Structure I
Amino acid sequence: MNPLWMLDAPPPPANARLPYGDGEHHFGELRLPPGVGPHPVVLVVHGGFWRARYNLEHAGHLCADLARRGFATWNLEYRRVGHPGGGWPGTLEDVARGADHLRTLADAWPLDLNRVVVLGHSAGGHLVLWLAARHRLRPGQPHHSPSPLQMRGVVPLAAVSDLVRAQELGLGDGIVEAFLGGTPSQLPEPYQLGSPMALVPLGVRQVLLHGAKDDIVPLSLSVAYQARAAALGDDVQLVTLPNAAHFEVINPLAPEWEQVVEAIRSLM
């Protein structure tokens with residue numbers, strides 16, 4: 001089988017596609033496991049270097065697998081670079097709003113908001129770490145919320161955890177500058193308030209997974225991030241996957257996927 005099959009094959013249908021706002025990209029897909037619930041929840045944020053051409057469809061496969069294993073999943077869509085309002089600050093606004101919308105969904109669907117784990121891949125790994133850091137933003141700063149969604153933990157997969165270093169490395173053909181609107185010297189605030197490396201310690205349990213053979217987002221980002229976060233007091237673990245490149249961590253048929261599931265369970 002093509003190891004990247006999940007990027008092209010349509011996923012199993014969701015239980016519902018539900019809006020969290022009025023915009024074209026303000027929606028998520030909810031999948032429920034068997035049983036009456038309330039169910040533990042995995043909030044999923046897809047990757048694609050924040051670019052418009054990559055949407056949530058490919059993440060539907062891992063969401064369907066998690067639902068079969070007993071987790072409800074909320075797979076978020078959001079504005080991306082190339083969409084009106086995408087990039088800084090709109091992308092982060094959307095992900096924050098979509099995450100907090102779980103509280104509204106729990107009024108109508110059997111979701112256990114005392115057991116929420118947030119999972120994201122690549123640029124989505126950046127976004128879920130940022131969600132976990134949102135409580136550290138102060139009043140008056142962009143994206144501050146007095147009561148952001150509470151989570152048991154966060155599972156970043158091949159995460160772009162340091163936007164400054166990602167910009168220096170030119171990851172994604174320079175996408176970080178397009179996402180934030182410039183370089184760190186030109187626009188320091190987005191790099192300070194949008195980069196997980198600048199926001200640690202998060203005060204939330206974290207299990208990072210990263211392939212040693214990843215040539216899209218290098219393992220060195222997760223190594224440096226884990227070291228700094230741990231030094232500042234975070235409960236943060238890095239699982240290095242020796243035979244994995246970039247996409248095995250979101251392939252529910254890859255052997256590495258079981259380690260992703262175990263990370264989720266360990267945080268629940």
Structure II
Amino acid sequence: MSPIRQILLHLDSSPRCAVRLQVARQLAIAHQARITGLFAVTSSFVEMPFAAAESSQAGAFVLKLDADRRDRARATFDRSAHGPGPQVEWRDLGTAPPVWGVAQAAFCADLLVLGQHEPGVPSARDVPADFVESVVIDSGKPALVVPYAGDVATVGQNVLVAWNSSRESARALTAALPLLAQAKQVHVVSWNDPQGAAQASADRAQLEQYLASHGIAATLHWYGDGPGQPGERLLSLTTDLGSDVLVMGCYGHSRARELVLGGTTRTVLRSMTVPVLLAH
């Protein structure tokens with residue numbers, strides 16, 4: 001039985017929620033899981049000057065803005081949530097901060113389905129720009145991040161795993177095992193190993209043996225120290241191999257008022273073209 005039994009899907013006012021919902025349904029069918037769709041956005045009151053928020057007229061206007069966003073999200077949800085396969089439960093976080101609320105809900109989920117931040121569109125203000133990485137780091141749960149553009153026809157048929165012998169990549173690999181076990185092709189790429197060729201070869205052999213113990217036959221690739229940043233090269237390899245999911249660690253740490261990410265994580269989250277499974 002797959003360990004993915006509860007999927008938490010983030011919903012906002014973006015039309016792209018329909019794609020995220022279908023991705024969640026694909027995963028739920030494959031793993032016999034339940035889906036909870038959680039509508040979580042930043043209240044418009046947060047963006048208003050305090051004096052304006054005190055005005056009853058301004059307050060009514062803001063309430064209408066928030067209600068309109070919720071209505072758009074619910075309409076998208078209702079159009080997409082029905083049909084063959086698992087049903088999706090609708091939940092509304094209300095006025096709680098979305099990062100906090102989704103991270104709290106994630107504690108009782110096995111996998112999150114989130115959306116890539118899309119700058120410059122009206123729905124971009126629904127959540128903070130660092131929403132994805134903040135939720136992954138604060139919750140400690142893996143998340144499948146769906147890109148804001150392009151079709152997502154399949155999920156998990158051809159998976160590429162980024163590996164660099166770190167805690168984050170190990171957590172991502174473990175989180176991805178249910179997907180890898182059902183994949184038709186699994187590729188693992190490692191790069192920039194400072195331990196020397198002999199140690200790197202031993203580590204890759206150990207990794208190959210670990211995957212084989214789970215019934216997973218993987219093709220291993222060595223990316224070396226070639227030109228270009230690791231994130232860019234990783235995205236390029238994803239395209240070259242025709243992968244439909246990229247698995248990688250989310251490198252960074254959170255503090256009270258800042259989030260610092262590694263360059264590879266930042267590049268992939270900015271330029272991803274296929275769903276990315278992140279774990280921290």
Out of I, II, choose the structure whose coordinates give helix-only ellipticity at 222 nm (-39500 (n - 2.57) for each DSSP H run of 4 or more, over all residues; to 500) equal to -13000 when calculated.
II
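Tell me which structure, out of I, II, gives 17 once relative contact order in percent (Cα under 8 Å, 6 or more apart) is calculated. Mind showing how you got there, number by number?
On the way: I: 17; II: 20.
Answer for the origin of the read-out: I.
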For Kirkwood radius over Cα pairs in Å, which of I, II scores largest?
II
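Using mean count of other Cβ atoms within 10 Å over residues 132-139, single out the structure from I, II with the greatest value.
Details: I: 16.4; II: 23.1.
Once mean count of other Cβ atoms within 10 Å over residues 132-139 is worked out for each structure, II has the highest.
Read-outs throughout are calculated quantities, based only on the coordinates presented, and are distinct from any laboratory measurement. Note that the structure is predicted; figures quoted are calculated from it, not measured. Cβ atoms are built from the backbone, for glycine too; each structure is taken alone.
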